[in-house]
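Just so it is clear, none of the values below were taken in a lab; they were calculated from the coordinates. Quantities reported herein were computed from a predicted structural model and do not represent experimental measurements. Cβ atoms are built from the backbone, for glycine too; each structure is taken alone.
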Structure I
Amino acid sequence: MRRFFGFTAVLALFFVIGGISDARAAKGKLEFAYVEWACATASIHVIEAVLEEKMGYDVEVTPVGAAAMWQAVATGDVDGITTAWLPVTHGHYMDKVKDKVVDLGSNCEGAAIGLVVPAYVTIDSIDQMNDHIEKFDSEIVGIDPGAGIMSATEKAIDEYGLKNFELMEGTGAMMTAILKEKIKKNEWVAVTGWTPHWKFARWDLKYLKDPKGVYGGEETINTIVRKGLKKDMPEVYEFLDNFHWTLQEIGQVMGWNAEGADPADSAKRWIKENPDRVKEWLPK
């Protein structure tokens with residue numbers, strides 16, 4: 001009898017879970033693309049958590065390269081992206097697809113990119129780097145080659161005559177690992193950096209001044225969706241249009257992730273702890 005009731009409970013749970021899955025599938029499936037940068041990982045999983053837990057949709061998020069991310073939303077293969085850095089960093093991508101996508105505007109202000117060094121580095125401007133090339137080991141530590149900040153850094157190398165510096169390709173995780181190791185040894189290092197990013201809360205860092213304006217000024221992080229989403233899924237479109245948070249809020253999620261938390265769990269934790277903010281995003 002005990003085994004029977006145990007089997008019945010498991011069977012009931014199976015049908016409950018199956019019912020939830022069926023309900024989500026019936027309401028609609030959504031697909032989003034993102035690049036595995038700290039800010040993009042934080043925002044896309046919060047979007048996923050709200051759409052699934054608060055709105056009842058089935059959501060799939062796929063990590064890709066920057067160029068593939070923009071191409072996917074332009075062709076309608078995905079419904080949207082939440083980390084379009086404009087007007088400079090991703091400007092060249094936007095120029096190619098602007099007639100094929102819908103820009104919902106900023107979801108976070110105060111973003112910036114540039115070359116970042118530990119605060120103990122005694123120079124303050126990019127145009128001083130050539131005088132200390134040995135201390136930097138003739139390297140600038142970069143991330144994935146398709147990232148907009150890499151294109152901007154290639155331009156900076158040309159504009160500032162840093163021809164003897166090598167721009168190292170890698171990933172965001174590799175960049176922060178090298179930064180961590182250099183700081184531990186109190187050595188000089190220059191990395192491609194951006195705000196928001198958890199590294200600024202972890203270590204004492206600074207941007208090198210950019211007198212030529214290669215990296216542009218303050219940027220916004222925008223939400224871009226495929227054409228037709230408003231007609232196909234109006235409440236999803238409204239939610240994505242409403243989605244907006246601060247550097248401090250996205251930084252909190254990025255910090256949890258940097259400490260080893262699963263990004264999906266961090267997102268669920270954040271929406272649970274910030275119900276008023278989430279309510280502002282939901283369709284009226």
Structure II
Amino acid sequence: MELRVGQVAVVTGAASGIGFAMARRFAAEGLKVVLADVEEAALEKAAADLRAEGAEVHARVVDVGVREQVLELAEAAYGTYGAVHVLCNNAGVGSGAEGRMWEHEPNDWQWAFAVNVWGVFHGIQAFVPRMLAGGEPGHVVNTSSGDGGIAPLPTASVYAVTKAAVVTMTESLYAHLKAEHARVGASVLFPGPHMLRTGLWESHRNRPARYAKQKPRRTPYRTLGQWEAAMREAGREVRFTPVEEVAELVVDGVRADRFWLLPAGEHSDAQIRARSRSMLDRANPSYLEHFILD
């Protein structure tokens with residue numbers, strides 16, 4: 001898809017991190033940007049920052065887990081600009097689940113699925129029919145993660161399961177768009193290849209009361225800094241990918257109509273090979289054994 005001045009990009013989870021970087025990158029291409037985020041103060045700052053850089057911005061507070069709010073976002077985007085050409089279903093949260101899977105609270109799963117899975121589905125249903133009806137080239141980018149989207153991460157199983165679902169949903173969307181001979185493409189994004197400094201590490205700050213934890217945590221939530229310190233103390237190398245590199249990957253992928261927005265990385269490539277080899281050999285998942293020892 002050719003990106004042109006005057007086109008419109010909608011980005012959820014746009015107040016910070018990857019979402020803000022994508023919105024800024026699209027704005028640099030001359031696109032008008034619609035920012036959606038659940039954090040009002042952060043959203044207002046993000047919109048002000050982009051406007052100060054010369055971008056045309058419409059911002060709206062949205063909880064993507066609530067279908068009506070995403071439908072209203074689509075109404076606002078089309079009411080303001082008359083079209084949408086790029087949709088980035090990027091909003092995501094962790095879960096705060098502790099212990100083994102059978103010990104998890106149902107609300108941990110319900111909250112993560114509401115945002116990470118239903119949020120993507122709501123975005124597809126709210127925008128894609130209008131994008132198709134408009135008849136112009138367009139593209140949908142759904143944010144997954146290597147932690148689940150490439151291979152399971154049992155130590156964060158709730159998050160991993162939701163991100164695996166995003167991959168399959170996007171593959172299905174791609175097939176449906178091709179079946180319609182649509183001018184709208186689809187991509188699944190795996191941010192990386194290294195860790196990222198984003199608000200996802202502290203997403204519990206935005207947890208709605210309707211999904212509140214029903215019992216106290218055994219351990220306090222960790223900040224990204226605390227996670228980083230703990231990993232270094234354990235002797236693990238810690239590297240970070242700038243969010244700007246992720247945004248560049250997205251823009252390049254949209255231009256090339258590339259489905260897998262997957263940066264090359266030794267760790268991720270090894271995971272893909274190990275999982276594929278296990279499936280083709282009908283062998284037990286030995287690539288999970290280091291988790292089993294935890």
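Matching task: 25.2 is the computed value of mean count of other Cβ atoms within 10 Å over residues 37-44. Pick the structure from I, II. The value was obtained from structure I. Among candidates I, II, the computation of mean count of other Cβ atoms within 10 Å over residues 29-36 that gave 20.8 used structure I. Looking across I, II, the calculation of mean count of other Cβ atoms within 10 Å over residues 85-92 that yields 28.2 traces back to II.
Supply the structure label, taken from I, II, corresponding to distance in nm of label points 7 Å out along Cα→Cβ at positions 205 and 253 with the calculated value 2.6. Among I, II, the structure yielding 2.6 for distance in nm of label points 7 Å out along Cα→Cβ at positions 205 and 253 is II.
Name the one structure among I, II that P(r) over Cα pairs in 5 Å bins from 0, in percent of 1, 5, 12, 16, 19, 17, 13, 9, 5, 2, 1, 0 was derived from. Answer by label: II.
For which of I, II does Cα extents along the principal axes in Å, for residues 109-164 alone, calculated from the coordinates, equal 31, 24, 18? Matching structure: I. With respect to relative contact order in percent (Cα under 8 Å, 6 or more apart), the largest value across structures I, II is given by I. Between structures I, II, the calculation of FRET efficiency 1/(1 + (r/R0)^6) of positions 133 and 213 (r between Cβ atoms, R0 = 25 Å, to 0.05) yields its largest number for I. Here mean count of other Cβ atoms within 10 Å over residues 77-84 is compared for structures I, II. The highest value is that of I.
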